[in-house]
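Just below sit the structures, each encoded as structure tokens.
Any read-out appearing in this document is the output of simple, stated calculations on the displayed coordinates, not a laboratory observation. Just so you know, these numbers come straight off a predicted model, no measurement behind them. Cβ atoms are built from the backbone, for glycine too; each structure is taken alone.
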Structure I
Amino acid sequence: MAKITYCLLCLAVLMIGCTADELKNPLDHQLQTAIKRVSPTGDLDHFILPDPKDYNSIPQDPNNPLTDVKVELGKMLFYETGIALNPKHPESKGTWSCATCHVPEVGFMAGRAQGIADGGIGFGTVGEGRTKMFFYEDSEPDVQGARALNVMNVAFVPNTTWSGKFGSKGANEGTEDVWEGDAKINEFGLEGLESQLIEGIKLHRMVMNPVVADTLGYKPYFDAAFSEFPESERYSDITTAFALAAYLRTLISDKAPFQKYLRGQEDAMSDQEKRGALLFFGKAGCIKCHNGKPLNNPDHFYAIGVKDLYQGGEAINTDQNDIRNFGRGGFTKREEDMYKFKVPQLYNMCQSNFFFHGSSKTTMMEVIEYFDKAVPENPNVPASQIAPQFRPLGLTEEEKQDLHAFLTISLLDKDMHRHVPEQVLSGNCFPNNDPQSQQDLNCN
């Protein structure tokens, strides 16, 4: 009898073990194997983003180390309309900020196809309601000839802008012969983000000096953040750029479901999202280009033949001769770089209504369809420049829906508003401060 009881007990243990094995989702094993197969480290850690407070794990310029007070200063200055002091027309003074074209609610991008800083009016709900002020000529507003890039996870972008022209290292080593115009800043040996922001403060018609810093109340913050700078150099475009860069480096989407999954929380993603991730890292081949930590590409630029911003018909102050239409080639002047653009990171991209450098697609599903068909839409881009990775994918409708779920749900950090200040020291409405924006934003 005892022998029978013992055998039954062993059988029960075996059955429980088998049941536990059967309950483990096979998708998890498949997905984790697929990720490890393409990871440079052979493990999941390559794609795990650091905590925004873990400064030691965040890439940064050695000339601009991250500190709490510097990040806090940059956090306010990014939304501060009080430094918008060099408009084309005085009526626009103090009405825009960096966040005018990098709205948190739409993935830190513009809420419209082409962002408008100086010369714009209104906000709408997420920036989509901004239009050109009627007394500005089309050549006068501060606009760009390419869609504003998502600045989330920009700490993992060594060379910034669609052409990657800023930054002395990375892809720009060996391009010293074309460091001219605003790219001449690369001669200072700074990282891309710091370099771009120093130039961007002038480009976007902002002003920082001792008087402005004192008037707005930022002087104590500059003193604490940049005590190593001589007082004569402490309140300037450079220190403002350094503070902004410090803040932007902490815009990390570490709370997205895919990040939770990578850290071991397997129920953070649905089965559909996991199937979509399997496609991303497998059959669809997205990982061939989006292989950086935040699913960008820090090193290479590609041409996929999408339309330029001017071809959409609504953009101003840009046309077929805009140097930005040539992407990387517009910077390097090299034929092999023509029409090749930066591969952007993918977190929170689903919040935008505009995709690619020319804002030619308006939904994530349109993006998926474009890559699935792999038919270039811009007749100006020679077939010889199109990336070999850009080829038909043969996805089924169900697979497209699965991939869509991964891109729009798993890669969405819903808590990015944690990086927005409660107020700026000027007391102004932000991110815009024109009368229509004040009304749209319910500012008192």
Structure II
Amino acid sequence: MSQVQLTIDDTPVVVQLGKTILKAAQSVDVYIPSLCAHPNLPPIENIKGSQFIFRGNERIESDDSEATWDGCGICAVEVNGELIRACITEVANGMTVITGSEKVLTYRREKLLNILERHPHACLTCAQAEGCSGTQCSENVPEEERCCELLGSCELQRISQFVGVPEILPIYRSGGLPLFTNEPFFNFNFELCIGCLRCVRGCQDLRGVETLSFVLKDGRPHVGTSEGPTRSECHCRFCGACVEICPTGALMDKVRAVGKERHKILVPCRNACPAGIDIPLYVRYIAKGETAKAIGIIREKLPFVFSVSCVCFHPCEEECRRAEINSPVSICRLKRFAAEDDTFEWRKRQKKMPATGKKVAVIGSGPAGLTAAYYLAKKGHKVTVFETLTEPGGMLRVGIPEYRLPPEFLRRDIEEIKSVGVSIKCNSLVNKSDLEKFVS
């Protein structure tokens, strides 16, 4: 693909044709603020709203269902004396981009003022905001007008600090907009919504669902549910994508998880899996009909796909958050479905490291021994498994009844393990003298 040369704040930049100015700036660590843009979302340009939305039982009609919204405008830059949006404008050869001129900063502050005048902003003007406990206010700001839980980690706050808080910012007064806390997983506080439409686009573009939508009233986007008062009535998957990309505290997980605890709390199924399999990802692939990719994800952590799909006691399902809505996802049965529907396309992407010249002896061909042998072989080591019994499998073979684990399923798993170069020697009792030979 052809490349384009341009200049951003006197910095030469070379990027592929078709990239936006925003992407080009990010490639050379030049920061251009933006609220409606997000790395996982397509650029927003003249997005059309709905005829109506719901905020609880309130139905809000659009002023003009044919009207469109063209973004927050915070990402404006100057090119040839004109202000343009960096998130949608593609680069051109010889383009000169200025991101910090007075003209640009003034325009950004005007756009920011339109947002902040209807959003709590005590945190942006308080001299003690950095060390604020969030429980007591030295400025005596009413509790309903104070900042949210994201104080210190709010994207809107960071952008405001970068752009500069407008000097004529009026005092904020609560608009009395609703806070919905009666549905699973996350809360929706419309008082904190800035109408950037990330959640709407994430719901539609990332998940292919239209649970959230918006209408234009008085020239501003108003977000709400699309077909009824509750998310459940609008076919919400409760996936949390909207929460992840919201730049404010408008959409928040009921249980706020940060740092190391975040994954454990928000994805408990994966944390509960003894093998640490990325369960949400392989379930998503199965939903798309891409069972080969699902098997590939499982085999990253576990070579016994068939066997485990028959005998796993699925602790992941006990932790599945879907139970808060109706019932847990049938994770183990989905694994069995994927195993039986496997097209083995994942083998084309399977990687095995070059031979290391090292030898490994594994004593016992039970699930632990064969799992270790499988991944050691994939790292390039020469692996030999020694088994006392006449057939490999350990307790999978002799400790589980055939009606629970058909021998054919176990055979398929073992053959797959052998296919990466693992040698299995049955009728091979290893005693103390044998161990000494291995070490020497």
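Out of I, II, choose the structure whose coordinates give relative contact order in percent (Cα under 8 Å, 6 or more apart) equal to 23 when calculated. Don't skip to the answer; put the middle values down first.
On the way: I: 23; II: 11.
Derived from the structure labelled I.
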Taking distance in nm of label points 7 Å out along Cα→Cβ at positions 235 and 307 for each of I, II, the highest value is that of structure I
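One of I, II was used to calculate Cα extents along the principal axes in Å, giving 96, 52, 46; which?
On the way: I: 96, 52, 46; II: 85, 54, 46.
This figure was derived from I.
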